[in-house]
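Values in this text are rule-based calculations from the coordinates and carry no lab data. Nothing here was measured: the structure is a model prediction, and the numbers come from that model.
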Structure 1
Amino acid sequence: EDLQPVFSFKIRGAYNKLAQLTAEEAARGVVTASAGNHAQGLALAARELGILATIVMPRTTPEIKVEGVRSRGATVVLHGDAFPEALAYSLKLVDEQGFVYIHPYDDP
């Protein structure tokens with residue numbers, strides 16, 4: 001896994017999920033809540049596929065992770081002190097802005 005662009009298997013799942021989106025879904029953009037490897041993997045996969053990505057991260061996320069996501073082209077929203085608050089806000093963005101939600105670990 002240390003040969004992956006984001007040093008994690010998470011990019012494979014993110015890329016696979018984004019590649020399955022319809023053109024209409026891709027045009028809406030995607031959102032997730034994550035403070036780690038899924039965030040960076042989704043950001044990179046979205047950039048490579050030309051899909052706008054918003055990543056909601058807890059305010060307590062280490063700056064190196066935040067910058068890792070930003071450097072891969074995603075919009076970062078810092079919200080809440082822990083993952084559950086970031087998750088709730090990301091789902092609110094789905095309702096308010098029409099993003100497609102990409103779950104960090106529980107995709108059917």
Structure 2
Amino acid sequence: MNALPPEIAQHLGGVRALCERYRVKRLTIFGSAVRGTFDPAKSDVDFVVEFEWDPDPLERGRLWWGLWGELLDLFDRHVDLVQRRSIENPYFMQVLALTERSIYESAPAA
């Protein structure tokens with residue numbers, strides 16, 4: 001598996017803090033950042049998020065928008081943030097299963 005580009009790796013501490021703030025259960029990265037084709041001048045960053053619990057739609061939207069906005073600020077580039085629960089395309093799910101890389105997982109509840 002390819003190492004994450006430095007433009008991504010340098011922000012992993014910030015990503016962890018955001019995941020804790022927005023109650024993320026798991027955050028994975030996919031696309032050019034894991035394929036080794038990331039172009040610092042024009043590539044975006046692609047994430048899949050799972051929240052710790054299934055909030056009502058308004059709270060889920062608030063969490064998603066907040067996390068997305070802060071990821072945009074952190075990386076200073078376009079960010080795609082997909083909620084795993086909204087993925088319906090079986091081909092996309094297959095691609096994710098083969099290529100996504102976990103960059104944050106919350107500790108299991110004791």
Checklist line | Given 29 for relative contact order in percent (Cα under 8 Å, 6 or more apart), calculated: source structure among 1, 2 | finding: 1
Notebook entry, point to check: When you work out Cα Rg over 2.2 N^0.38 Å for each of the structures 1, 2, which one comes out largest?
Noted result: 2
Check: Which one of 1, 2 has helix-only ellipticity at 222 nm (-39500 (n - 2.57) for each DSSP H run of 4 or more, over all residues; to 500), as calculated from the coordinates, equal to -12500?
Finding: 2
